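What follows is a set of structures for review.
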Structure I
Amino acid sequence: MKTKTLFLMMTSLSLFAFVPHTMGQLTGSQIMEKVYNNPAGEDTQGSMTMTLTNNRGEQRIRTLSQFIKDDGATEKKIMFFITPADVKNTSFMNWSYSDGRSDDQWIYLPALKRTKRISSDGKNDYFMGSDFTYDDLGDRHPDMDDHKLLREETVEGRACYVVESTPRDGDYMYSKTVTWVMKDNFLGLKREFYDDRNTLLKTLSIQKFDKVDGFWTILETKMHNVQKDHTTVIKFTDVQKNKGIPDSRFTERSMTLGN
């Protein structure tokens with residue numbers, strides 16, 4: 001079972017079978033496989049607060065509920081907006097596949113009373129005014145990129161691998177990403193996203209993480225669009241693991257019924 005953050009975001013592999021340099025040294029691909037396959041339990045649920053801040057310091061706050069279920073082949077995620085009134089009952093669902101297929105995504109807009117499937121082109125759009133694109137909310141499979149270990153360094157007192165990931169698809173919206181991966185738990189501490197001109201576009205950082213029921217869980221993230229000076233902070237609270245969320249929660253019908 002996998003953990004996915006707003007990178008979000010992760011089974012142990014025999015990563016020492018192939019060692020290109022010195023005994024025990026990991027390649028960039030092996031590191032990102034560890035991130036992708038980080039154990040997270042069979043299901044997760046909790047409340048979310050999304051705070052959007054523009055370059056004038058003005059804030060918009062939204063509350064949501066989120067449910068995640070992973071059977072090893074497909075990770076299903078659904079979130080429901082609760083407040084404020086203008087986004088209430090809007091819902092978003094993402095299905096990610098461990099075989100490397102592209103994610104399937106849907107959004108339900110209550111004003112239109114219909115569920116819309118997000119097209120491949122639409123995944124580059126920003127989600128509900130936030131600094132996360134639809135693609136950012138999905139689960140990018142490691143095989144979609146080429147990974148290079150750039151260096152190792154300490155950030156905020158934590159030893160990290162620094163991995164550059166370059167998309168194999170030339171049409172991908174980011175020319176590359178650079179991820180700081182913590183060595184002790186293989187969570188991504190920070191990620192930089194570069195635009196099609198290879199200029200830094202935004203940074204994603206973990207503000208808080210902890211173990212929940214024995215699984216490393218990201219509890220707060222911040223995405224900063226450095227070009228627009230706009231930020232989105234997401235806090236995940238009341239987190240519960242392995243409560244037996246039914247498959248019926250992750251359907252288009254469920255999206256229309258709300259939380």
Structure II
Amino acid sequence: MLAIIGGTGLTKFPGLSITHRQVIRTPYGEPSGPITFGELDGHPILFLARHGYGHTIPPHLVNYRANLWALHAQKASHVVSVATVGGLHPDLSPGCLAVPDQIIDYSHGRETTFADYGEAPVTHLDFTWPYCEEMRQRCIRALNLAGEGFMDGGVYACVQGPRLETKAEIDRLAHDGADMVGMTGMPEAYLAREIGLCYAAIAVSVNWAAGRGDSANCISPEVIETTLANVMTRLRGVLANLACMSYAVETPGNSAR
């Protein structure tokens with residue numbers, strides 16, 4: 001079962017035929033909201049708004065553990081995160097898309113593991129490649145089928161938020177090798193790995209990062225809002241392609257387009 005985690009701009013899912021919503025209790029507290037069960041072009045998916053359906057939960061207070069646990073409990077096997085970012089790479093101007101393959105984590109103070117300390121031996125999971133390559137390739141195919149240009153690969157820098165960055169901070173991230181900057185990529189990606197979910201992200205550049213392009217002096221909320229409205233409409237077709245692929249793989253006798 002495919003699960004979609006919607007970030008900023010995707011708290012509600014256009015074109016999703018909702019069958020029901022379910023509140024899930026987890027050992028880690030409350031998820032960001034009820035899990036939405038629905039169909040996209042006739043194919044079943046799960047949907048969860050990372051920041052709540054009213055976009056009221058800031059990045060550093062998202063209960064990532066509860067979110068991933070709840071999706072896993074409802075039989076999700078593959079997860080795509082739709083993540084808004086600021087672009088550092090020249091190919092990530094506002095409105096451009098990427099399927100990152102690496103992460104640098106600058107966040108702090110978040111619950112980063114499902115491990116209950118003191119009750120089991122410490123396990124160190126390999127995280128050399130933080131995204132599931134199978135899911136990354138599905139995202140790439142879905143983007144190609146939709147006729148979308150995108151950047152294949154790239155380094156996602158996860159910062160604490162909710163404030164945006166200074167120019168000096170963005171210069172530092174660029175020096176470290178970051179191509180894009182967001183606030184929710186970690187610990188979400190690692191928790192997915194830990195619980196056994198095949199997880200990848202489609203990054204949506206909604207603005208140039210601080211000090212770059214038309215964000216040289218300030219970042220315009222109006223530009224972000226306009227870009228979000230345009231890109232989220234385009235992403236509907238991409239996500240429908242992903243839902244179709246997942247249904248074809250999970251249903252004997254079917255094949256993905």
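Each reported figure results from applying straightforward, stated rules to the coordinates on display, with no laboratory input. The model shown is predicted, which means the values in this text are computed figures rather than measured ones. Cβ atoms are built from the backbone, for glycine too; each structure is taken alone.
Rank structures I, II by mean count of other Cβ atoms within 10 Å over residues 46-53 and report only the one at the top, that is, the highest.
On the way: I: 17.8; II: 21.4.
Once mean count of other Cβ atoms within 10 Å over residues 46-53 is tallied for I, II, the winner is II.
With helix-only ellipticity at 222 nm (-39500 (n - 2.57) for each DSSP H run of 4 or more, over all residues; to 500) derived from the coordinates and found to be -9000, which of I, II does the value describe?
Values: I: -1500; II: -9000.
Source structure for this number: II.
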